[in-house]
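Structures for review follow.
A short reminder: the numbers here are calculations on the coordinates, not readings from a lab. Values in this document were obtained by computation on a predicted structure and should not be read as measured data. Cβ atoms are built from the backbone, for glycine too; each structure is taken alone.
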Structure 1
Amino acid sequence: MRQKTLWIAIATLVGTIIGAGILGLPYVIAQAGFWTGVIDIVVLGFIVLLLYLYLGEVVLRTKGLHQLPGYAEKYLGSIGKKLMVFSMFFGNYGALIAYIIGVGAAASAIFGGSPLTYSLIFFAVVAFIIFIGLKAVGESELLMLPLIIGTIIFILAASTFHINVGNFTMFNLAKILVPYGIILFAFLGASAIPVLREQLIRNEKHMKKAIIIGVLIPIISYLIFAVAVVGVTGLSTTEVATIGLGQVIGTYMILIGNFLAIITMTTSFLALGLALKETYHYDYNVNKHLAWALTVFIPLMIALSGFTSFIKAIGISGVIAGGTEGTMIVLMAMKAKKHGNRKPEYKIPINWLVAIGLIVVFILGAGYYLWSII
């Protein structure tokens with residue numbers, strides 16, 4: 001039972017992280033140069049792993065259940081809470097809108113018919129699961145995890161005989177920050193860390209292991225997917241990676257790719273939706289039914305308003321939400337070391353040199369990305 005609980009926690013974190021971002025990674029990696037992109041994925045992946053370990057320690061140093069804004073208020077005051085609320089709501093609502101639109105389009109490509117119809121069906125299913133609560137979300141994530149990994153491995157296998165090794169020779173240091181926004185968005189998942197503690201109640205000693213495995217799986221998955229897509233399509237890689245891949249390999253690859261898109265966006269919607277619901281309920285004392293309604297119906301209304309171009313802004317969402325969130329986590333980690341009211345099950349060293357270095361990465365990366373798209 002304990003082993004299953006650990007894997008539910010891992011699946012929750014993986015499901016939160018791997019979403020629509022994976023489909024945009026090959027395009028920006030191809031534009032920057034394959035090895036440039038690989039370095040970005042590995043470096044940013046391990047920065048995110050360090051951040052989530054810091055956040056896990058913050059959660060374990062604090063009595064009671066909160067979501068990110070609650071921890072920010074405890075350790076950084078009202079300004080910290082406001083910044084974390086902005087980051088979380090901006091990033092999470094943006095992603096939920098994108099997933100409603102994206103799943104509708106992906107399902108339409110597979111089955112035909114109106115994307116709106118599939119978006120509404122998708123919404124009904126995930127809204128119901130979020131309404132049921134934590135256990136249902138954790139169990140659904142656990143079921144989705146092998147599907148995600150299996151589909152990515154299948155795509156690599158199907159692409160093997162179409163790979164041109166010449167597509168792996170590019171490296172351009174001057175473009176090292178080109179993939180920054182999309183990659184950072186692809187690793188967003190901090191809101192799942194407080195959920196992990198709930199899932200690991202009385203088994204908190206497994207929190208560190210769950211976070212490490214839960215971040216390493218997306219890092220490896222992104223590298224595999226990048227090899228498969230960029231290896232086949234090179235500089236012709238499309239913004240939605242599976243479209244160009246399907247054009248080279250065959251129609252069945254478009255079907256498999258869209259299936260991957262649907263399952264990854266579904267798992268992310270469930271985890272992010274639960275995090276928003278808990279933020280309203282735990283940190284703002286909103287009735288749980290109203291918290292659920294605010295969580296699921298706001299993105300639905302925006303998605304149905306015709307705001308279909310939001311996907312184009314998903315990189316900006318990642319930069320702003322990820323950068324703000326990352327900075328807040330670093331500062332919370334510093335404060336929690338001194339002011340936490342519970343003995344944590346693990347400790348990760350941090351000092352001001354490391355803290356300043358991480359914050360500079362977020363500021364420079366965000367500044368370059370926003371400047372590059374203006």
Structure 2
Amino acid sequence: MSSMIPKELVRAAMDLERPERVPVMCQLSIGHMLLQLDVSPVEFWFDAGTYAHGLLELRDIYDFDGILVSLHGHDPGWRNEVIKIEQLEDGSERVLWRDGDSTFSPPDELPLHTPASTTVPPSIEELDPDSIAPSISYIPVSQGLHFPIDPGHPYDAIERVLELAGETWSIHGEVTSPFDYLLDILGHEAALMALITHGDKCLAVLERFTDGVSTIAREQAELGVDAVKVSSPFAGMGFISPEFYRAFVLPFESRVVAAIREAGAHAYLHTCGEIADRLELMIESGASGIECLDPPPLGNVDLEEAIERIGDRAFIKGNLDSVNLLLNSGIEDIQKEIGRTLQIGRKARGFILSTACSVAPRVPRENLQLLSRMVRGR
């Protein structure tokens with residue numbers, strides 16, 4: 001049995017000091033969180049207190065050594081903007097807002113927000129880099145879904161989790177890569193084309209977003225989180241080449257990482273899918289570690305090879321397949337793969353056992369609980 005508390009175990013792994021046992025900590029999808037909690041989908045999404053308490057409850061369910069706080073900036077007055085919340089038979093909820101917008105919140109997925117009026121993304125020719133505000137006002141969650149950051153309460157959820165967790169568990173914040181903001185403001189296809197046709201202008205846009213993201217990253221670190229995750233899901237082989245990664249991702253994520261490290265926290269990069277051709281490039285950013293390292297068929301990273309290439313310079317967080325393994329395999333196969341991953345992971349100077357990417361919504365609770373049980377020899 002380890003004499004180190006969970007916070008110390010994760011810190012030792014991030015410090016590349018080989019902790020007494022392998023720490024375990026996974027990122028959970030919103031859908032999975034909702035399916036495990038007896039909570040209103042709307043309340044969990046919009047209310048900082050409900051979200052923070054839910055994260056603590058999920059940590060208890062899975063006995064993780066750390067907690068990732070992905071959402072921040074909840075508006076404490078959000079209920080004042082609601083006309084009504086409709087309860088649907090399947091457990092979904094629909095919010096009708098005073099400004100005419102509506103939000104549909106399923107019990108097992110991210111919300112779908114429908115604005116009262118639609119806006120067309122600007123073209124790269126129309127976009128003025130100087131028009132981009134120096135501060136970040138939203139998190140580009142997924143597929144056009146934005147989570148607004150309330151300027152008066154930007155970190156309430158993080159502060160609540162830090163208060164509730166005390167000094168026992170490792171608490172991680174999260175920011176989104178400047179590259180994601182470029183994709184979001186132009187639209188993914190148009191932005192990827194603009195990298196080719198208007199590279200200099202894309203660099204100017206990225207500079208502006210990097211200023212804002214770096215501020216958020218630094219401020220989260222100054223709150224006292226142990227690490228800040230830099231979410232960069234679209235910077236893998238399926239989207240851009242190593243050459244474009246070096247030009248349009250690396251310089252800007254390096255600045256974000258530097259802001260986090262200078263404020264005294266660790267920084268790690270999260271890129272989904274195939275990244276085997278850019279592992280060394282990723283840690284050129286100065287990041288303390290990397291996730292997801294998706295294995296085939298989700299990605300193309302072999303854990304043992306990754307450890308040989310970068311395992312003495314950065315901690316590795318991963319890399320169990322949430323879908324093909326934890327969702328679709330039997331208990332014996334899951335136990336076997338967890339055991340194999342632990343055996344390989346222990347060769348790294350710093351290893352945190354985790355799913356490669358977010359835990360899929362309908363992964364059975366008992367399957368995911370195997371991770372903590374096995375690292376503890378239960």
Q: Out of 1, 2, choose the structure whose coordinates give helix-only ellipticity at 222 nm (-39500 (n - 2.57) for each DSSP H run of 4 or more, over all residues; to 500) equal to -12000 when calculated.
A: 2
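In terms of mean count of other Cβ atoms within 10 Å over residues 103-110, which of structures 1, 2 is highest? Could the numbers behind the result be given before it?
On the way: 1: 21.6; 2: 18.6.
Sorting by mean count of other Cβ atoms within 10 Å over residues 103-110 in descending order puts 1 first.
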Q.
Given a value of 2.4 for distance in nm of label points 7 Å out along Cα→Cβ at positions 87 and 351, calculated from one of 1, 2, which structure does it belong to?
A. 1
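When volume of the Cα convex hull per residue in Å³, for residues 7-118 alone is compared over structures 1, 2, which one is greatest?
Working: 1: 164; 2: 121.
With respect to volume of the Cα convex hull per residue in Å³, for residues 7-118 alone, the highest-scoring structure among 1, 2 is 1.
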Q | Which of 1, 2 yields 21.5 [mean count of other Cβ atoms within 10 Å over residues 167-174, calculated] | A | 2
Q.
As an exercise: semi-axes √(5λ) of the Cα gyration tensor in Å, for residues 63-126 alone, calculated from one structure in 1, 2, equals 36, 11, 7. Which structure is it?
A. 1
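Given 17.0 as the derived value for mean count of other Cβ atoms within 10 Å over residues 159-166, which of the supplied structures 1, 2 does it correspond to?
Working: 1: 12.9; 2: 17.0.
Checking each candidate, the match is 2.
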Q: Supply the structure label, taken from 1, 2, corresponding to Cα extents along the principal axes in Å, for residues 239-318 alone with the calculated value 37, 25, 17.
A: 2
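Determine which structure produced the value 38 for relative contact order in percent (Cα under 8 Å, 6 or more apart), calculated from the coordinates; the candidates are 1, 2.
Matching structure: 1.
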